[in-house]
Structure I
Amino acid sequence: MLKIYHGEIPAFIQKAVKSPEMQRIRKVGMDCGCEYTALSLWQNVTSYKRYEHSIGVALIVWHFTGSEKQALAGLFHDISSPAFAHVVDFMNNDHLTQESTEAGTKEIIENSAEIQKLLKSLDLTVEDVCDYHRYPIADNDPPKLSADRLEYTLCNLVRYQSYSMDDVKRMYDDLTVGINEYGEEELMFRDAAIAREFVLGCLKNSRLYVCDEDRYAMEVLARILRKAIMNKVIDYEDLYRDEEYIIERIKDSQDWYWFTRLNRVERNTHYNGACWIQIWAKKRYIDPYVLGKGRLSLLDPVARQELQKFIDLDFDSYLKGFIR
């Protein structure tokens, strides 16, 4: 995937990823712990870590901007991600916005000797790279298209929907930078038909991110971690190590045994006892801009209808998991 984003990894990114802080997120997954269950959705997908995602975001930003500070801001955007990533947002009761796990990025960069040395060599400051929200190609408000959303969407089209690398490259090569209806820079498609294909594929991913199995697994794992902290098996600060460390600490518990054997989630429209739980989730979707024409949902009735169907999804049902 990385070669699709840019032909080579520039030297400054290669140096940055060697820092211990970036190496840590080699052991923090993008699937937020779901891959440790026995649920069928995650049994045959390739591993995907925050490390690879972050490099991908940096390369996309670099490809379209040629800006070192913007590319590094994209690279560091997940540097503070805890083990199991957004599961900790569920722990923090922030799973509808999923912003609580972004705290600490600036402090990590400030305290990294390797990153500080690199920034000095590039004549950059911590402020230049600690907040990728400052750079609209790296990140912007949903449902606009940014490098962050683009990278995990394209990667998951390959992982979950068997898109080929040629399919992904064709989409990527259609992108350019333009000015949107708000007067901001944004990644845009040139071809409305390719934009529609991207959106329909993205929505399949989006449904996976909020499906019953995903929501249930993340909520259950959040409860397991909360209990482990309460019982002093781990400290909250341990979550900012990596997943291997946490699993080693909790692997002998009945809770972890049950979680790793979770293979079925059932739905009930009514509350049917304490084991049935109702779980809401953040809805992730993209409505890209087509260069010179406008937002896809205003141009394409099919895309507009499918986007609205996803937006209208409700989470009123109650869920319960079962093990094999």
Structure II
Amino acid sequence: MADKKILITGANGFIGNRLMQHYKSQGIPVMGVDLLGNGDDIVEGDISNPESIGHLLADCEVIVHTAALVSNAMKDTDMWRVNVLATANLIAAAEQHRVKRFVQISSIVAYGNSAEGELDENHPVHADGGSYVLTKLASEHVVLAAQARGSIEVVIIRPGDVYGPGSRPWLIVPLENIAKKQFLLPAKGEGYFRPIYIDDLIRGIVLAVASPAAAGEIFNLSCEGYVTTKEYFSHHFHWLGKKGPLLLSTRAALIIAAVGSQVADWMGQLNEASPATILQLSTKNWFSIKKAERILGWRPEVPFAEGMQRSKLWAEEQGLLKK
């Protein structure tokens, strides 16, 4: 990989920034793009207007597209504009500039919330889950259409529930809501959570970028099996010295979430504990990672207990565990 130039979108984000750090530590030429630059290796640019980063596209072989709105509460129009239309513009520009490979960071939500059991990459996708699910599906379609045109190699990564230091949805926001006594779990805490530690995901992405055999493939990068949502989020309560979590039926949780979203809307705020989030935390599916093992030689290496301990230490350093 030493001679490849890599461009990472969303380079200030949780996944994008960790990927930047990895490549820099290996001495591999890498540049990032985000709405805010750093005056060094992250350039200020808008992927919805690829001409703003045309000079970067002309000088890279691989794009890793991590930039996206990750939300179950934002407006549908905003989600569509960023997650789908911007992706379409970016990959069209990548084709024009003869970029060799486009790695799309999608999500396991592409399978939908109603799917059950162990799912591999051949399982049909389903848009039952709100704007985030729908726009992730649509963004996959955009890049697969480019692949069908035959002018660029495409790889799609579907990460599981990515946790670890810096994770907003699975570490920062839950701790904030627990501290405010605004956290509950649907399905009585028996929904399935599929944790993948951030370092394991980064290794998988790096392998997908470099492997010739990855071209044209879709990969689940997740843990083996699952833990229940109660098991996962109980750690957060323990770190804060609180009892919990509050376990409700999915129906009751949906009612509370709908009311909370309506109140937030009236106040001009966002309620990430929306009905879509409730359904996501009620799912009963997990993911086969055999394809990633076979083609990429990838398996998760960070044990769940170790990943949670690292997360706790980071949260302490950030002052998130004040009791």
Structure III
Amino acid sequence: MVMAKVLFTENVDPTGPEMLEKAGWEVVMANRDAGIIEKEIETAEAVVVRILDLTPELLARGKNLKIVSKHGVGYDNIPVEWCKAHGIAVTIAPGANSQSVAEHTIALMMALAKNLAIVTKAYREKGFAAKNSAPGMEINGKTLGIIGVGHIGSRVAKMGLGLGMKVLAYDPYVKSVPDGVVMTSDKDEVVRNADVLTLHPVLTPETKNIIGARELAMMKPTALFINCGRGPLVDEPALIKALQEKRIAGAGMDVTWSEPCEPDSPLFAMENVLLTPHYAPATRECAMNVSRVCCQNVLDVMAGKKPEGLL
């Protein structure tokens, strides 16, 4: 006997959906099809969402909705307060994608520091002489500046320390950080001193454009900028201008204001920019972890238990 219906707005790893099916749920995979979503939400008790925007108008169609479960941790695509006001639980999957995103952050940092994209291209074009075309930067002894030291930022901090970096961090909402991390209450101190600056706060009205023209002007001209959080954490036009004018050395971006990034974006045209398509969580391990946690949240809410990551 089918207990209830769960609507997945986008495809996810089968680990979670199989859990729900074994528990007797009807599972509907919409694969971003607006027609399917609008129809099926009317009789769904649960919605699992990745990055698709859920509007109050859409959610209002779901007369039976009990939970919106986020496949991930960023909930800027969910009207949380509207959901709470209408008795709909909202959950996230804290920590489930942290390792993959932290590793991607470090991968972008290392690739930029070693000019891998530039040198690979030069090798194809001019042969072995490419070895002298773009001297890289050693990471050991450099300062890693982190804004946001939660599940992901703290892992990035540990990895930076393991690479012999000094780690300077800013986060007014955390009480403890890994041993060896220097915390400051002054965001500008992190920005000014970072050889590599990386962003990991949750996107809120307070953190939107937390890095803008003012902060970019403070950065070292040799500094690298990394954003594997959310596109609107940085003023993208200001960042593009700083990169074009070589006021910072390079950027690694897994997120942009528009997703997908517009094909004619200047970010694609700059050799000192590495741009990936919200790819940081795209590992087999992460896909299984997030799928499992977000679906367990559905089961817990429907069973009257307190779920993990309840907002």
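Computed from the coordinates by the stated procedures, all read-outs in this text should not be read as laboratory data. Just so it is clear, the structure is predicted and the values come from calculations on it, not from any experiment. Cβ atoms are built from the backbone, for glycine too; each structure is taken alone.
Calculated for structures I, II, III, mean count of other Cβ atoms within 10 Å over residues 79-86 is largest in I. Determine which structure produced the value -13500 for helix-only ellipticity at 222 nm (-39500 (n - 2.57) for each DSSP H run of 4 or more, over all residues; to 500), calculated from the coordinates; the candidates are I, II, III. Source structure: I.
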